[in-house]
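A.B. asks: In structure tokens below, several structures.
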Structure I
């Protein structure tokens with residue numbers, strides 16, 4: 001069982017991560033580079049292009065590796081959650097679990113901490129991390145209560161868990177930002193779309209690979 005979980009998570013995460021990394025290269029990465037131009041003082045001198053090219057290649061490789069690692073984590077988390085809940089692991093079901101995971105870790109948290117470009121005002125790191133984790137866990141628990149439990153009381157508690165963290169969302173110390181508002185809005189939208197695709201794709205692939213491995217085991 002453990003071997004099948006790890007194999008499924010690794011394969012699904014690798015494929016999903018490669019696809020998402022390619023999307024990032026054409027969506028969020030150009031926006032980050034544009035924001036860095038606004039943030040940093042522009043110094044034109046000889047040799048800057050070569051250095052920038054090398055930096056770009058290094059950035060792409062590092063971002064792709066991180067994206068693959070995150071996608072593997074997504075797939076493993078979804079598999080573990082579905083197994084613990086007793087739900088059947090299938091592509092469509094796993095994709096729905098991925099959508100719920102995005103709602104908890106991406107959509108809900110973005111209401112208080114939107115994806116940020118370089119040069120945007122930020123709150124203190126520890127406060128952001130604590131609020132993000134609390135919001136993700138609270139929203140996940142709330143969604144589980146709403147979608148998986150039949151008790152009316154449980155559903156009311158679920159709604160409360162989803163709403164509660166947003167009364168304590170951290171606020172940036174100052175509204176200053178070197179990035180234009182339009183650029184920041186495009187980045188936030190693109191980041192959320194990429195994250196939604198990442199969760200859903202990792203889930204769907206995990207469900208598909210799990211089904212294939214299960215059939216292979218039954219046939220042997």
Structure II
């Protein structure tokens with residue numbers, strides 16, 4: 001009887017440890033900065049990956065170290081415009097320049113082109129979708145760009161919106177250490193629930209979804 005109970009307990013542990021609830025893409029806007037390094041520290045500690053949507057004007061010899069570290073960890077580097085404008089207020093040439101200059105800055109240091117674009121403020125229209133040769137990404141944001149939103153509120157928002165195929169939209173601008181602390185709580189908590197944290201392209205692959213132009217993806221849901 002005792003042996004049977006031990007075997008049942010062991011089986012329960014195996015099932016509990018192996019459960020898989022779904023995939024979530026971690027994404028970050030407005031870097032690279034020193035906050036990017038803090039976030040990478042947390043992600044490395046817990047074995048998580050994600051995608052960093054960079055502002056082109058922030059990319060230079062100094063900040064390139066964060067980009068290169070992210071890629072070395074299996075993360076992705078993507079496009080978030082060059083100067084973070086409201087894109088719909090620009091003419092078509094200026095829109096193209098915002099994207100092209102950022103892609104050029106990224107490829108200068110990484111020798112790889114971004115696949116995805118997130119419009120600043122999620123400010124987009126049909127013309128922008130036609131002009132930008134990248135896939136548009138949105139996501140759920142716990143308003144972590146607002147210093148008045150506490151770590152606890154950020155954690156609560158992310159935990160409440162965790163779901164298979166979810167994209168978390170966070171910010172790694174200079175001085176936003178609260179988001180690194182938020183991740184230190186959220187990542188292990190959701191991993192215990194059975195979630196795995198991936199890049200955006202990995203999320204599409206896992207969900208068996210082929211990304212399409214003309215669409216903004218706030219989640220990536222498996223196609224029936």
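Every read-out reported here was derived from the displayed coordinates using simple, explicitly stated rules and does not represent laboratory data. Quick caveat, the model's predicted, so the values are computed rather than measured. Cβ atoms are built from the backbone, for glycine too; each structure is taken alone.
A.B. asks: Please state which of the structures I, II yields -14000 when helix-only ellipticity at 222 nm (-39500 (n - 2.57) for each DSSP H run of 4 or more, over all residues; to 500) is computed from it. Intermediate results must be reported in sequence, preceding the final value.
C.D. replies: Working: I: -26000; II: -14000.
This figure was derived from II.
A.B. asks: Further, regarding this structure: Given a value of 0.45 for FRET efficiency 1/(1 + (r/R0)^6) of positions 120 and 152 (r between Cβ atoms, R0 = 41 Å, to 0.05), point me to the structure among I, II it was derived from.
C.D. replies: I
A.B. asks: Here P(r) over Cα pairs in 5 Å bins from 0, in percent, for residues 40-167 alone has been calculated and equals 2, 10, 18, 19, 20, 17, 10, 4, 0, so which of I, II was it run on?
C.D. replies: It traces back to II.
A.B. asks: Also, quick follow-up: Once distance in nm of label points 7 Å out along Cα→Cβ at positions 64 and 96 is calculated for every structure in I, II, which label goes with the largest value?
C.D. replies: Greatest value across I, II: structure I.
A.B. asks: Assign the value -0.45, -0.55, -0.65, calculated as log10 I(q)/I(0) by the Debye sum over Cα atoms at q = 0.09, 0.10, 0.11 Å⁻¹, to the correct structure from I, II.
C.D. replies: I
A.B. asks: Using Rg/Rh (Cα atoms, Kirkwood Rh), for residues 32-71 alone, single out the structure from I, II with the greatest value.
C.D. replies: For this comparison of Rg/Rh (Cα atoms, Kirkwood Rh), for residues 32-71 alone, the top structure is I.
A.B. asks: Given a value of 30 for relative contact order in percent (Cα under 8 Å, 6 or more apart), point me to the structure among I, II it was derived from.
C.D. replies: Source structure: II.
A.B. asks: In addition: Figure out for me which of the structures I, II the number 31, 29, 19 belongs to, where Cα extents along the principal axes in Å, for residues 80-143 alone was derived from the coordinates.
C.D. replies: Considering all the candidates, the number was obtained from II.
A.B. asks: If mean count of other Cβ atoms within 10 Å over residues 24-31 is calculated from each of I, II, which structure is the one that comes out at 16.9?
C.D. replies: That value comes from structure I.
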